[in-house]
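Have a look at these structures, which come just after this line.
FYI, it's all coordinate maths here, none of it is from the lab. Please read these numbers as outputs of a predicted model, since none were measured by experiment. Cβ atoms are built from the backbone, for glycine too; each structure is taken alone.
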Structure 1
Amino acid sequence: MNQDKKIPSDTSTFTETANDSGIKLLLRLQQTLDIETLIRYWADFLERDMGIDGFHYRHHEEAIDCHNGHLNRHEVAYTLKLDDRALGEIRFYRARPFSPLDSRRIENLLALLMHPLNNALLYRQALRLAHTDPLTGLCNRSDMDKQLLREISLANREQRPLSLLVADIDSFKVINDRYGHSNGDRILVCVANSLMKSLRDSDLVFRYGGEEFVIVLSGSDGCAAHHTAERLRLAIENLSLTLDDGRQVGTTISIGVSTLNPTDDRASLFNRADAALYQAKQAGRNRIVMLPNLSIREGQGTSH
């Protein structure tokens, strides 16, 4: 049986079950902003109260998939909304059928969940926005500072290599002046997407600011980092970018590379890669420079 109805968001609908256990559940739901913990608290109560064998909660936009227990013969499903705000979908399973009285009981219990769930989703979204660049969807500079510190600590503790790339779109001011800022934004998004597609799942990519990107390569020594940088440089060089008016344009990037030394901290590792990027720009762009040896690799074709 499927129920695709709006669940009452007013906890006064819970009057028929407003006993000590219901009040305790409500208080417990208000103690966490972790969505999986919240759902499990609520589902544990439902399992004890109604003999539920399993549940499955999903929120597609937030990529949340939380489930426990097992499927069974009978199922009831609800779409959760609060004032037209989608809060996800939840399904319950058990061996015996759900009666109309059972459905009403579940709906009244769901009324207790709605506001804590909404608060948890808002908190999750706020955390994501605080660490995400709104244009490209990449993690931002604030998140880079935290994650780079963590990666350096892990690399030192596990005695494994770590490398850092600082990449910059060549002549981006000219692009903005010539094609307009909306097209500049389109190019930034395309470059960001291409970088993501060209990296491993374990690699981290950030928009540092403006047209500059930072890539953290866990487990990569200098040689592997240089190979990765060249792969990224070629990927951007081969991009065909479509402007607002349908015209096709190309662009290139310059990349500075540094590899973690035993004495490095976050600042020194970044500053060395940033200095290498400056060398690449000065040498003609569309190049890779790797410090400390300052080996310069020139891209094929015209430098900008």
Structure 2
Amino acid sequence: MPKAFYSLFLVVSFAMTLGCGGQEKVNFKEAQQFLAVDFNNEGTILAGIGKNGAIILWDAIKQAKIKTLESKDRKASSLDFNKDGSLLAVGQDGGQVQILSMPEGEEKQALKSGTSTIKALAFSPDGKNIAIASKQAIEIWSTANFKKTSSLPKSGQMQELAWTPDSKSILAGGSDFNLHVFSIDGTSQSIIKGHIKAISALAVSKDGKKAASGDRAGKILLWDWGAKNPVSTEITAHQGGVDSLSFSSDASILASAGRDDLVKTWSTSNSENLQTFKGHKNDVRGVVFAPDGKSIASAGLDGTVKIWEVK
């Protein structure tokens, strides 16, 4: 295994809190605590996952529930649609990953990755692989035959994953405070320092020019990822920690969700706080942009999934 090289990039401190309040468009209420949310590729279906493992599908256009998919007596933690929206991956405890066919919601495949709770998972942008992070390892599985193809080296518990747009590399972060970059063949490309608390959220823009990492201190590092020597801007974002990040399709806006019950949007050009969305009554654990960039969905421990208008 090639020796990892370490990089320490310049961190520029910056924080603005000038954002105005955001307009709530839709409020879905259920008797469970939501941990994650995701749109399909067309933005027509919104999926939310509850702490009890149930998956709820909504019609994002008609603003109505489609169905509830009950878990197999397993708690769940994460979910992700694939490239064309035909599959939904669901991370559960006991190292279980369910691959569901959409929109039927029927189980297509069951994967076993370690024995602990799945912390994060993500389909590659080209749809050929899925990355799965558990306490034991980060694994790459092929979606052609749903076989494991590689395991990535790790230091500490990796809790967040994000693919680069070319589907050749993965960003991972967790308890060691560092941002790790891996090739999908299992080699470590770099270890990037900058956070002072565990990394709790990651996102990469679709053009690959921006990346964002959030931590338990409530800070976001916004990375100029397209530069030869990336520089990060530090944003003071949320009290209690950052739990989720998502870029708009044109990478001009970054959305964040935190443990202060708030959802916020930020300009990626100057780090200005554009909007602050108030309405959740507990931690907001998930946030995702709709494909058209005109709205965002958020998932909260208060039992609500909300859709907000982005200006």
Structure 3
Amino acid sequence: MVSMKGAFLLSLALMLAACTPANDPFANDALQHPYDVRQYQRDVEQWRTQRLARLRGPQGWLSYVGSGRLEAGTTYSVGSAPDSDVRLPLGPERVGRLSIDAAGKATIEGYPGTGVTLNGQPLRGATLQPAGDGKEASRLHFGSAEFYLVRIGNVLGWRCRDTNAALRRGFRGIEHFPVDPRWRVVARWKPFPRPAPAMLLSSIGTPLPAVAPGEAEFEVGGRHYRLQAMQDASEPLSPNLFFIFTDLTGGRETFGGARYLNASAPRDGEVVLDFNRAQNPPCALSRHVVCPIAPAVNRLELRVTAGEKYQFVAE
């Protein structure tokens, strides 16, 4: 009689045997750093469950319902009325007047009786701090929604988020490639002598200053690949690593702009790249979010058949 563990390993072996060199980049590779495969699969499934819970949360990316750009030296009417310059998808018809001076400083004059609050108090006149560069935004609240400004690179914009957003209510999950332990790749970590300046592009084509602390080198199917880690140039260097990459599945099975991969701090010159945890960027989930796309150096000539696909499950 075959034990449960034996049955699992047998089924895994059959799955691997079914792959052919033509479509399996690992055809001649062995598992790197052997470990408990069943426990690994449970860990990945638990990570996916936790990620979906965060996405479904009231502050998740699925709650965004409105966005737009703002220009310096301009005054905007804000509200849900059709003739508003900044037209909100819900809330009071007339919220107030938003002014952006030549230096990009934002102030708002609220109309009385709207029910809109800032820091728990009725909105009157206030300076609004945009989110960005590690700063917390000033947020206007009305009903189930909030409005705030955001600065991404040199672009100032606005966002509106609603905890009752239809996208959030209808979201049921993300399609994934099957968990494959061979996509847990142990790479060599090559730190640069000093962080290298890099310029990323956002999903709307705006420049995003970044730095690359080093690169991970790894092999798949006997071929060598490398990925540069990226960090926001305005933030202190983190010991953990963040990779923005795309591969030959991009634009077909996965989001064409990028997938994101987080990795723990390197140890003994190695870093684990667990592509089973590769995830869609926020801008793949909502058109109201701007995010960095993969730089040319991180475009892998390889089909990474692991992690999240660009297919969502909704009602």
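Observations on the structure shown:
- Between structures 1, 2, 3, the greatest calculated value of distance in nm of label points 7 Å out along Cα→Cβ at positions 243 and 283 is seen in 1.
- log10 I(q)/I(0) by the Debye sum over Cα atoms at q = 0.11, 0.15, 0.16 Å⁻¹ derived as -0.79, -1.22, -1.33 - corresponding label from 1, 2, 3: 3
- For helix-only ellipticity at 222 nm (-39500 (n - 2.57) for each DSSP H run of 4 or more, over all residues; to 500) computed as -4000, the structure of 1, 2, 3 it came from: 3
- For mean count of other Cβ atoms within 10 Å over residues 131-138 computed as 16.4, the structure of 1, 2, 3 it came from: 1
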